[in-house]
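Structures given as structure tokens follow.
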Structure I
Amino acid sequence: MNDRFKSLNLPGGTLALTDCVDWVPSLPDECIQLVAIDPPFFTGRIQTGSGPDAPKYRDSWAGGKGAYVSWLIDRIGGMWDLIAPTGSLVVHLDWHAVHAVKVALDEFVGEDRFQNEIIWYYQTGGASKKRFSRKHDTLLWYTKSDQYVFHPERIQIPRTEKAMHRARNPRGARISIEDNHKNPDDVLHIPALNPMSNERTGYPTQKPVELMEHFVLALTNEGDTVADFFCGSGTTLVAAQGLGRKWLGCDVSAEAVAVARERLNQGEANAL
């Protein structure tokens, strides 16, 4: 085994303490259906969690945004080879660098592989007095080929009362009165984790399991492999395990890997 990473085999998958650039080359090509990553956002800050001994990580690059984008694309390059022909890549970022990364990814994998810019809208946090409040993240969805897996029916959303009222109106009816759900659009209204959430681990920038369940359900089938090579607190891995998928995960932070391991072990115990 490469001595630059330490891996732990758990019932649902493999968790490694490493930089993904060291681990990814050891994995077989086209072995993963969904690579969903939540890397540092290039905020220029130290991201700090909650609690008396709060975990933290540095989210800044000495070479500026160009160095950050190069660093990220270098790692995604190795991940791309791991994705199956029917598989997908989802990259979770925010306003700090998403536009630069989108340009770089279009060039690297091809604009024709891009499917959606998906907005995760949330309302937690304060309101800005200097600008429109920043209340969304962006997830870029790319597919390995045109023959990709997509199951929108699994994540359908309720139609609005206004739409259902039109359905009842003979002059405005466009849908059946029984058709009270529709396929998802590219804005996800999912609450961010509030300070009292039972999901909270204290790890910084933790995302809700519900958010990642949407992508696992829509882009994979039961028994497929899902990977997150910036796994943080393990949210994507927890979502995959809970939905009957295999998973691979790693992080450079020993604190992150410890938190993820605890959550995954707890999930496995709850499933028994």
Structure II
Amino acid sequence: MTEPAPRTWHRYVAIGDSFTEGMSDPHPDRPDTYVGWADRLASHLSARAVGEGGDFGYANLAIRGRLLADIAGPQVEAALALEPDLVSIVGGGNDILRPRADIDALAGELERAVARLRASGADVLMATPADPSEAPLLRHTRGRVAIYTAHLWSIARRHGAHVLDQWSMIPLKDWRMWADDRIHMTPEGHRRVALRALAALGHEVDEDDWARPLPPVMPVGRLALARGNARWAREYLRPWVGRRLRGRSSGDGISAKRPTIAPLEEPSGPDSAP
């Protein structure tokens, strides 16, 4: 796709699930609150808008555990009510984990949501999933993830949306970019994704800053690897399976962290916690 021309946005709303909520990128000053790539992107966009003498407001309606129906339905409605000029919509990952997920139906649901957002006059940023080929819980979904990713690029072309391409981000194949749960990113992962998102929106970004590999490390021995896998299964996989069996979600009882559009708090820089 042709790189878009950069522009300045003033009202950005992020919708989605745990990825956009910001897990596992903890806020340094607020317990139980996350920063994440969307907040970091908002900080970059705010710096540009304010630097040009304009104002900037940001809302984040994403909630962990949400399925695409929740994102494409209630979250889209709430986003449209805020009259944004930019919306990021990322969802479907929790659906794809379900063995009977209908990928074509999910893509249709996403496209209807994107069409509604674009019809309002807002620009739209979507994101491909990262390549799950090395993920122990997710590798079996790679085929479905790839089909969904192909749909996503087609939707973007049809509706003039921007795409944050995580699939091609080689550094995301490094497990040091991922938290202990092996599903959510570390602060460094979120920082790099925010830069990649900024580039996807047409702004100039030093590619080396988000694409540069981490320094090499010694390989993990078999015993340490086995112990790590056992701990991960005990602390993360077992609770996840338990929630699924009980029909519960990690987001039950949780509300959006930034439900209304508001300026970012100061002091705040593009690579600090908003």
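Quick one: helix-only ellipticity at 222 nm (-39500 (n - 2.57) for each DSSP H run of 4 or more, over all residues; to 500) came out at -11000 when computed from one of I, II, so which one is it?
II
Looking just at volume of the Cα convex hull per residue in Å³, which of the labels I, II belongs to the structure with the highest value?
Answer by largest value of volume of the Cα convex hull per residue in Å³: I.
Tell me which structure, out of I, II, gives 20.8 once mean count of other Cβ atoms within 10 Å over residues 63-70 is calculated.
Attributed to the structure labelled II.
Which of I, II yields 1.9 for distance in nm of label points 7 Å out along Cα→Cβ at positions 119 and 215, as computed?
Going label by label, the one that fits is I.
Out of I, II, which has the highest value for relative contact order in percent (Cα under 8 Å, 6 or more apart)?
II
Supply the structure label, taken from I, II, corresponding to volume of the Cα convex hull per residue in Å³, for residues 159-198 alone with the calculated value 73.
II
Identify which of structures I, II gives the largest calculated value of Kirkwood radius over Cα pairs in Å, for residues 127-222 alone.
If we compare Kirkwood radius over Cα pairs in Å, for residues 127-222 alone over I, II, the biggest value is for I.
Bear in mind that the values in this text are calculations on the coordinates, not laboratory data. Note that the structure is a prediction, hence the values are computed from the model and not measured. Cβ atoms are built from the backbone, for glycine too; each structure is taken alone.
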